[in-house]
1. Going by Cα Rg over 2.2 N^0.38 Å, which of structures P, Q comes out largest?
2. Which one of P, Q has mean count of other Cβ atoms within 10 Å over residues 79-86, as calculated from the coordinates, equal to 23.5?
3. For the read-out P(r) over Cα pairs in 10 Å bins from 0, in percent, for residues 223-262 alone, a value of 26, 44, 29, 1 was computed from one structure; give its label from P, Q.
4. Where does the value 19.9 come from, among P, Q, when mean count of other Cβ atoms within 10 Å over residues 279-286 is the thing being computed?
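What follows is calculated from the coordinates using simple rules that are stated; it is not laboratory data. These figures come from a predicted structure and were not determined experimentally. Cβ atoms are built from the backbone, for glycine too; each structure is taken alone.
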Structure P
Amino acid sequence: MRLRPVLAAALLALAAPRLHALENAERNWHQWRGPLATGVAPQGDPPTHWDPQTNIKWKTPIPGRGSASPIVWEDRIFVLTAVDTGRPAAAPASADPLPPAAEPPSDEQPGGRRFGRSDDAPRNIHQFMVLCLDRRTGEVLWQRIAREAAPHEGMHQTNSYASGSPTTDGKLLYASFGSQGIYCYDLDGNLKWAVDLGDMQTRNSFGEGASPTLHLRTLLAPWDHEGQSKLYALDADSGERLWEVDRDEPTTWNTPLVVDAAGRKQVVLNGTNRARSYDFETGELMWECGGQGTNPIASPVAYQGLAICMTGHRQPAIYAIPLDARGDVSGTDKIAWHKNEPGPYVPSPLLYGDRLYYTKANTGVLSCVAPRTGLAAIDQQRLPGVDSMYASPVAAAGRVYFTSRSGATVVLRDGDKLEVLAANNVGEPVDASPAIVGHEMFIRGEKHLFCIREE
């Protein structure tokens with residue numbers, strides 16, 4: 001009889017570290033789309049009102065250019081950027097080159113078609129930088145030049161060479177500059193490892209932008225481009241490849257979602273041709289679903305056994321696919337629901353409780369649907385003062401925040417009708433998505449990182 005309490009105590013001791021890690025993650029913003037990968041800060045309560053003179057605790061200039069969203073762990077903030085040195089590519093680079101990829105990706109598709117406009121690449125050397133800031137003061141604690149090189153191809157005029165967001169587990173920091181390498185630092189800025197997976201050739205030289213996903217001790221690196229697309233799983237402690245799978249996909253800017261469902265850990269990744277789920281441990285394909293549109297950027301979300309994938313470019317579509325699916329479910333009644341109407345293009349959706357918020361393409365036209373059924377409570381209503389959006393919406397404390405490219409943020413009450421609580425502006429353009437931790441919101445503008453907190 002005495003074994004039962006002893007066993008219970010042992011099980012509790014084993015579960016305690018995992019529960020502690022979960023609590024730490026939920027009070028931070030350690031990855032793209034926040035602690036739950038939904039855009040929600042479950043323990044957040046940031047201000048409702050601000051302007052350039054009100055409720056700005058600090059603002060810090062960020063050198064160069066980047067649309068990577070900031071991440072936050074305890075008292076530190078991490079930001080990626082790319083700085084044009086003004087030096088031509090013929091000048092010697094100061095940073096040590098990375099080891100070459102074992103198998104450099106081809107820049108050709110089957111049939112010999114060549115893509116990418118490498119002649120559009122800038123001729124100046126760029127510094128690909130990682131910055132760490134003090135959350136309390138905005139002071140830059142350290143900065144590291146991960147690599148110094150001339151980009152091999154150009155980019156869309158609204159993109160940047162630092163568009164993928166970093167991620168951390170509170171011990172190590174992972175920063176991906178795509179073709180310029182993936183880097184692992186400790187939180188004091190000491191380099192632990194670096195990996196070069198080769199050069200992407202993006203469609204029309206639009207550039208890169210997918211973020212890596214960290215789960216347990218595995219770092220997932222999406223690699224969809226006009227050559228042989230792949231999904232890589234790297235050992236988070238060493239950078240060594242655990243597995244890789246080929247993907248029949250053109251250029252995509254999608255970030256993987258890891259979810260526990262149907263008795264297995266799954267990696268859900270959207271694509272132009274198919275939304276797919278892979279086994280987290282092996283990379284085995286579990287299910288796939290066609291019907292997606294081109295250029296999927298919006299990150300998938302998971303709700304009560306469904307993976308919801310969407311795109312708002314050409315052939316826009318929204319699909320809710322059961323996570324217990326197996327094989328190819330394209331066009332079958334296995335699909336829970338779908339809509340052939342525009343989802344978001346650059347922004348990702350927001351899953352807040354039992355509501356799924358998303359905007360039409362890159363506009364301020366809002367819909368809010370039930371994630372289980374797709375039935376709309378708010379059906380394509382315009383957000384006042386929001387013309388164009390790249391930033392993804394975020395939410396906390398019963399409020400939803402939509403930030404436009406002009407720097408304006410409209411705050412709504414979470415609910416089944418469009419109720420505006422406030423309209424704010426930081427005074428400069430914004431493309432990066434905000435981060436919320438505690439009573440603070442962090443917004444990366446074109447030139448500064450802002451900390452917004454009630455005075």
Structure Q
Amino acid sequence: MKKISIGVGILFIFSSLFWAVEGPSDYEKYWPQWRGPLATGVSPNGNPPIEWGEDKNVKWKIAIPGKGHATPIIWGDQMFILSAVETDKEGKAKEQNQGMQHGRGGRGMPTLRSTKVHKFVIFAINRHDGKILWQHTVKEEVPEEGTHEMGSWASHSPVTDGKHVYAYFGSRGLYCFDMKGNLKWERDFGQLSKRMNFGEGSSPALYGDKIIVNWDHEGQSFIVALDKKTGKDIWKVDRDEGTSWASPFVVENNGKPQVITSATKLIRSYDLATGELIWECGGMTMNAIPMPVTANGIVYVMSGFRGNALLAIRLAGAKGNITDSDAIVWKHGKDTPYTPSPLLFQDKLYFLRSNNGILTCFDAKTGKEYYSRQRLEGMGNVFASPVGAQDRIYIVGQKGTMYVVKHGPEFKILAKNKLDDNFNASPAIVDNRIYLRGYKNLYCIEQR
């Protein structure tokens with residue numbers, strides 16, 4: 001018996017979304033992509049502890065060289081994590097970087113630059129004891145672009161099908177490794193030019209034999225589907241879109257997979273087989289970051305910079321421009337997230353306000369508000385996305401304060417925890433463990 005209840009149709013859709021390698025039961029065990037096996041933030045079989053601290057329920061912790069805010073992914077006994085490791089070597093800086101370590105991203109927003117050569121590294125780690133199994137430096141260079149002062153040059157999460165792991169470093173390219181660390185192919189897409197030098201962060205999606213990369217920036221934006229065996233283009237479509245950070249999302253409707261992207265100008269859905277545009281919809285704010293989630297034929301898209309937007313869109317019959325059409329099941333215009341993605345847990349939709357520890361819970365089907373503006377004291381900024389397991393929600397603050405909240409229509413705090421690190425990467429849950437990637441350390445939390 002599953003420990004949580006998921007509709008059979010939806011479970012089948014998400015279990016077959018990307019892999020179908022070892023079968024749904026094995027697939028659901030792991031955390032093979034950004035936002036987990038169901039792409040909703042939920043671990044169907046996870047049961048991590050409620051309480052932890054530096055001296056409580058830490059099974060192991062290891063220092064990870066460099067800096068990266070990418071969520072770890074997990075398959076079998078291996079965990080994969082990306083990092084940008086600064087070296088002591090001065091590189092030949094781009095003209096725009098000359099003499100600059102700290103720049104301004106516009107309107108006083110602080111950004112970081114570097115003239116140091118960085119190693120861009122994928123680590124494979126034994127998830128049971130924290131030992132590094134292998135590591136591979138995919139590129140050594142000075143980052144041409146800047147990044148937000150709280151960002152990193154390794155903020156894209158990898159993805160795996162259980163046979164290969166695909167390490168995406170944005171402007172540094174996409175790399176396919178087998179599970180033993182042998183490089184199979186690589187792709188270079190060029191250099192992203194992100195708005196206000198706020199850095200990169202969109203992760204790729206993997207479905208069947210295709211990898212989808214969304215390349216939204218201040219140059220010519222595009223979305224591309226690659227053959228996962230060779231890295232060659234299957235289709236590529238230009239996009240009339242500026243910078244966005246939202247990861248592409250694949251969902252089936254009536255047995256036909258489509259790729260959904262969220263961005264400032266339009267939410268768009270593409271036919272996964274051909275790249276043909278199926279539908280589009282306006283309504284998001286600037287700087288779209290949260291990844292859409294879906295269940296029961298409805299996709300939920302939200303953003304929260306200089307405004308608030310949440311749209312619940314029915315996929316059945318959606319075609320052409322559906323802005324303000326009957327395809328919009330319900331909408332909401334308050335307290336939506338800027339950076340964190342929402343959590344869709346059974347029939348409950350949870351999201352944070354802006355980048356703050358202020359939680360809202362809705363009935364996903366109807367848009368009924370169960371509660372809103374519930375403040376989690378002492379969290380400060382929250383950039384990590386909430387995750388769910390059993391009957392609990394896990395929320396990680398940037399300064400190391402972490403809350404466990406009861407899943408359900410009534411707001412109830414189960415625990416408040418603290419670790420001596422900073423956290424921007426979202427948690428990953430497998431079995432009875434939660435894995436937390438900090439600025440300094442990678443933690444494995446397990447009931448002892």
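1. Values: P: 0.95; Q: 0.90.
Ranking P, Q on Cα Rg over 2.2 N^0.38 Å, first place is P.
2. On the way: P: 20.1; Q: 23.5.
Among P, Q, the structure yielding 23.5 for mean count of other Cβ atoms within 10 Å over residues 79-86 is Q.
3. Numbers: P: 26, 44, 29, 1; Q: 23, 48, 29, 1.
Value 26, 44, 29, 1 for P(r) over Cα pairs in 10 Å bins from 0, in percent, for residues 223-262 alone corresponds to P out of P, Q.
4. Source structure: Q.
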